[in-house]
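Below are structures written as structure tokens.
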Structure P
């Protein structure tokens with residue numbers, strides 16, 4: 001099996017807090033013990049979060065890993081964006097801009113090969129990962145999701161898409177069904193104090209869900225989603241939309 005997670009860390013600012021606490025967020029992110037971890041709303045060198053490099057902090061606190069940060073905005077002396085941390089090697093990495101008005105959005109797309117010791121032979125087989133944070137306008141976000149899932153047809157093998165989609169279940173599940181994907185994380189993650197909305201997602205092709213959990217942690221305004229996956233034996237069906 002393989003353990004994946006997605007977590008909107010809100011640059012380390014807990015719900016109701018006056019100041020970010022990136023060290024606490026780093027500890028929580030590392031404690032998820034994910035083989036593949038997607039992070040949203042990261043700060044790198046931003047004054048509001050003490051100039052910390054939050055993707056480097058998570059990587060350093062995790063088991064031997066590789067990491068990628070994709071900038072979406074320049075903020076307060078530094079960069080803001082999304083990240084991907086894996087227990088293994090990243091290759092064929094692309095920071096793919098997503099279309100649409102509003103705040104710029106991007107998806108990190110990469111080929112992943114997990115390190116020896118991260119799991120059994122099937123788990124270490126190369127696969128594709130995409131990590132993203134979609135627009136908070138529902139119509140734009142839905143278009144970006146279709147764009148991303150369709151683009152991933154160009155990548156080989158099983159694929160995992162992780163991120164804050166800013167979309168409710170009926171949109172994500174319907175879109176995935178149309179395009180031949182499975183939306184496997186189906187539990188509320190927002191707001192962190194008492195989750196009632198599901199906008200953070202694990203979407204797969206070529207994997208099946210074994211278990212999913214949303215840990216009760218309060219270092220952001222979101223809770224993370226953690227899913228255990230195993231390879232599926234079904235045929236790969238290309239997107240058509």
Structure Q
């Protein structure tokens with residue numbers, strides 16, 4: 001990992017953004033009470049007090065699948081995450097947990113279950129006004145074209161790449177290089193912004209990209225450039 005870099009960074013030609021929890025806020029359906037409500041539809045009594053335990057179980061599942069499968073795109077990981085959360089909150093018969101997890105993932109694919117953070121459009125408008133290209137890089141099997149249309153982001157975004165498109169999850173270098181190729185921008189002229197340290201920041205830096213951590217909740221203390229809101233990003237890019 002490169003030595004700590006302080007903000008502001010030089011103004012890039014392109015800014016690459018993660019999508020979920022960076023631009024899009026999932027609604028309450030994907031938090032403790034939402035899982036409890038979904039579980040009740042399948043006869044599961046899920047305990048919201050076990051949410052932290054369930055989140056840790058989900059992270060462990062992701063880590064284990066990555067260790068087994070490497071950086072290849074893994075469609076099964078989404079259902080596995082939901083299943084780990086449901087089980088961590090109390091669970092139930094395996095077949096019922098599976099059906100509940102499948103229902104959660106169906107809801108995750110619907111744009112209606114997300115909102116844009118308030119700081120997104122003002123930030124993108126400022127970057128566009130400065131002539132900075134904008135790309136999206138997401139570990140997902142969702143259609144980002146539908147996301148752009150639903151949230152009226154088409155005018156801001158020059159290129160999108162998903163792990164399904166290229167067959168690799170972040171932090172594999174292939175996914176970053178794919179979006180840069182589509183934008184005709186070099187590694188040295190771009191910066192990655194996202195909420196995940198390993199996938200968005202560390203992965204980008206290992207690829208040679210500059211990167212900025214978006215820590216909306218102020219819960220992380222890491223030796224990398226960090227902002228608390230996208231409202232801080234223009235200044236962080238010397239605009």
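Bear in mind these aren't lab numbers, they're just calculated from the coordinates by the rules spelled out. These numbers were taken from a predicted model, which means no experiment stands behind them. Cβ atoms are built from the backbone, for glycine too; each structure is taken alone.
Where does the value 0.60 come from, among P, Q, when FRET efficiency 1/(1 + (r/R0)^6) of positions 89 and 217 (r between Cβ atoms, R0 = 30 Å, to 0.05) is the thing being computed? Computing FRET efficiency 1/(1 + (r/R0)^6) of positions 89 and 217 (r between Cβ atoms, R0 = 30 Å, to 0.05) on every structure in P, Q gives 0.60 only for P.
Tell me which of P, Q gives 16.1 when you compute mean count of other Cβ atoms within 10 Å over residues 193-200. Intermediate values should be presented prior to the final figure.
On the way: P: 16.1; Q: 20.9.
Label of the source structure: P.
When distance in nm of label points 7 Å out along Cα→Cβ at positions 65 and 169 is calculated for each of the structures P, Q, the largest result comes from P. So P(r) over Cα pairs in 5 Å bins from 0, in percent, computed for just one structure, reads 1, 7, 15, 20, 22, 18, 11, 5, 1, 0; which one of P, Q is that? Answer for the origin of the read-out: P.
Tell me which structure, out of P, Q, gives 27 once relative contact order in percent (Cα under 8 Å, 6 or more apart) is calculated.
Q
Assign the value -12000, calculated as helix-only ellipticity at 222 nm (-39500 (n - 2.57) for each DSSP H run of 4 or more, over all residues; to 500), to the correct structure from P, Q. Checking each candidate, the match is Q. Can you say which of P, Q returns 43, 42, 24 when Cα extents along the principal axes in Å, for residues 41-184 alone is computed? Answer for the origin of the read-out: P.
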